[in-house]
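What follows is a group of structures, each given as structure tokens.
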Structure P
Amino acid sequence: MRTPRPLPTAIALVGVGAVVAVAVWRPWEGSPADAASGPPQITVSRSQCGQGWADPKTGRQTFTLHNTGDAAAEVDLVELGSNKVYGEVEGLGPNTSAPMDVQLGAGQYAFRCLIEDTDAITGPAVQLRGDTKGGPAAVPVTKNDMLPLVKQYEAAVAGGVADLAAKTDKLRGDVDAGNLDAARADWLPAHLAYNSLGAAYGAFGDFADKIDGSDAGFHPLEKGLWHNASAADLKPIADQLADDVHGLQADLPNEQVDPNDLGLRAHEIMENALQFELTGENDQGSGTSLNTALANLDGTAKVLAILDPVLKPRYPDLPAVRKWSDRTRTLLTAHQNTPVGQLDRTTREQINGAVGELLEKLAPIAVICEVRRGS
């Protein structure tokens with residue numbers, strides 16, 4: 001699996017628990033009189049956090065958050081009794097603004113400003129009354145919630161890397177002995193062992209590209225094995241791959257999984273599978289891209305199993321995640337060992353459609369599982 005691509009730094013996560021929406025920051029423009037007819041303008045600063053919420057009402061609404069201070073801020077709209085987060089904007093720089101679109105029911109709410117080098121500031125409480133049902137929200141996840149899960153996950157990854165090391169050693173032994181038929185048979189189990197590891201790729205550092213990059217590790221070895229390269233030519237590649245896996249294994253105790261990576265990778269693993277495996281882009285001749293996508297799905301399942309204590313009380317669409325995960329697994333299992341290019345159009349559409357639906361359901365998990373400051 002390729003190293004997941006980083007998300008853009010300037011994004012707004014709005015409607016917590018719903019699909020993540022991306023908003024582009026724009027400079028604050030116009031006079032107060034010009035803006036009076038627009039959405040309520042909420043001030044974000046150390047001295048005036050959450051000021052400006054006039055005419056409070058329930059229902060769907062959009063606020064314009066304006067940072068009048070001198071430091072970047074994160075802004076949450078919280079229900080004070082439950083501490084649920086109904087809206088969130090990150091990375092709001094000085095003298096910039098961003099929209100926050102929310103659906104609010106009856107209750108007491110306030111904006112919470114999380115400003116650099118400052119304790120959390122809660123703005124004025126606003127009481128809403130009415131019969132409108134509130135939209136998606138999430139109870140904030142804390143470091144104390146996530147750290148035991150991270151430790152559990154790191155232990156699972158250590159076991160997975162040990163299995164990977166044993167399989168790459170076997171693969172190296174085949175190539176060193178000149179037995180390329182055995183090497184072709186053993187390449188796939190080793191490659192799948194790596195691709196089923198899950199969300200730990202961000203902690204692998206340079207080893208991720210060394211082991212499974214486009215021009216190093218498994219892929220050039222695959223290309224050589226399925227395009228009649230000699231054992232002499234493949235030996236240094238196989239040796240380096242095994243050495244890098246053992247290097248990763250030795251370095252693993254020094255690496256830490258970022259708690260936020262667990263939720264983020266749950267989506268990214270399958271996003272990368274859709275881009276690189278289900279298009280056949282990563283296939284260097286073995287025709288096993290669907291097998292790899294299935295291993296990616298296994299990695300996602302491991303992440304979700306670890307996150308279950310956090311997700312179950314916070315994410316009502318979790319059953320839909322399982323539904324589309326099962327649908328994707330059934331399709332990939334039925335067609336594994338089939339090169340992507342040999343699939344008929346209907347089958348490709350079914351697989352891509354199932355993965356697309358799964359990705360839609362996985363998308364909110366990064367927001368829900370993000371560790372938030374409460375003070």
Structure Q
Amino acid sequence: MKIRVERDGLADAVAWVARSLPTRPSVPVLGGVLLEAGAGPDDTDALTVSGFDYEVSATVGVPATIADGGKALVSGRLLADITKALPAQPVDITVDGSRATITCGSARFSLPTMPVEDYPQLPAQPTFAGELAGDTFGQAVAQVAVASGKDDTLPMLTGMRLEITGDTLTMVATDRFRLAMKEFTWQPAEGMEDAAVLVPARTLAEAAKSLGTSGTTVRLGLSSSEGLLGLSGAGRYATTRLLDAEFPPYRQLLPSQHTSRAVLDVSALAEAIKRVSLVAERGTQVRLEFADQSLRLTAGGDDEGSAEEELPVEYEGEQVTIAFNPGYLSDGLAALNSDRAELTFTTPNRPALIKPTDAEGNVVSGYLYLLMPVRLPG
């Protein structure tokens with residue numbers, strides 16, 4: 001192989017693919033990226049950069065000038081570090097036998113290659129299921145992924161549930177302490193049947209960072225029989241294996257009514273939480289006391305110091321005190337993408353709902369964040 005590529009395009013492509021690679025691959029080749037010089041998807045000369053560890057695949061093409069085509073497999077993490085550090089000049093890549101040479105300006109690197117024949121076959125994109133705007137996709141995934149679980153011993157909670165019902169796409173995630181849900185319209189493929197799948201939230205969030213940009217159309221592919229979800233857009237292609245786990249019956253957790261309602265300024269509340277929680281020990285709560293048209297936040301106690309702050313609020317309901325984990329509450333407020341929010345609940349021990357509102361306090365968009373209160377002592 002002997003090719004020349006632009007530095008920025010190469011670095012972006014390698015970085016994107018390397019992010020999907022396992023930190024500790026079971027066999028060395030699964031930590032590699034496959035470099036293939038030849039005709040790209042649009043039949044122009046390209047360097048195709050790919051990674052696959054049997055769970056997640058990522059592929060992207062970079063325009064290239066090809067003197068000799070071919071394939072090479074090199075360490076993904078090392079190649080990402082090298083390409084990121086190269087000067088802003090064209091990059092020459094030459095593969096001769098068991099060595100790959102990367103030359104850029106006066107910098108020159110020589111890397112060992114791994115046997116290409118030991119690398120697994122990359123999966124094809126699953127059957128086209130539908131498409132949506134990239135910024136819509138990116139925002140929805142970010143809003144929902146915040147509530148996904150991080151405990152790999154509970155795989156059903158590390159996933160994001162995707163429900164397809166006609167032209168409505170619903171994304172849901174929960175870690176048992178909070179739940180985030182986003183419903184929005186999309187363009188399903190002709191003849192697409194209703195479906196529900198569980199996708200690793202971490203993988204989906206990583207893909208959304210690059211595919212979820214304005215002006216990009218994201219295409220979803222789905223193969224329930226093969227257990228694969230496909231994502232593509234802006235010349236990038238990714239697949240992930242679906243989680244074979246049962247997602248909790250979340251709809252029965254959503255409160256159908258409330259007795260208390262507050263409309264709040266999101267940034268003011270977020271800043272107040274940040275301040276009063278400075279005295280809250282890790283894992284302890286911030287208390288919200290609603291009365292008349294004011295909200296009083298308190299945290300801590302006599303032993304570790306205490307803090308309080310009062311904010312104006314539009315409030316309907318009896319005087320009540322409810323407590324939350326400050327980190328979880330802050331995450332929910334940040335995910336709203338709204339200046340104002342509605343907080344509704346019934347009792348201090350029942351789930352609360354947070355939804356974005358407009359300037360008049362009317363609920364907007366199809367997003368909600370459910371948060372379990374922390375039980376107050378006594």
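None of the figures in this text is laboratory data; all of them are computed from the coordinates on show. Because the structure is predicted, anything quoted here is derived from the model rather than measured.
Assorted remarks:
- helix-only ellipticity at 222 nm (-39500 (n - 2.57) for each DSSP H run of 4 or more, over all residues; to 500) derived as -5500 - corresponding label from P, Q: Q
- Computed over structures P, Q, relative contact order in percent (Cα under 8 Å, 6 or more apart) reaches its largest value in P.
- Comparing volume of the Cα convex hull per residue in Å³ across structures P, Q, the highest figure comes from Q.
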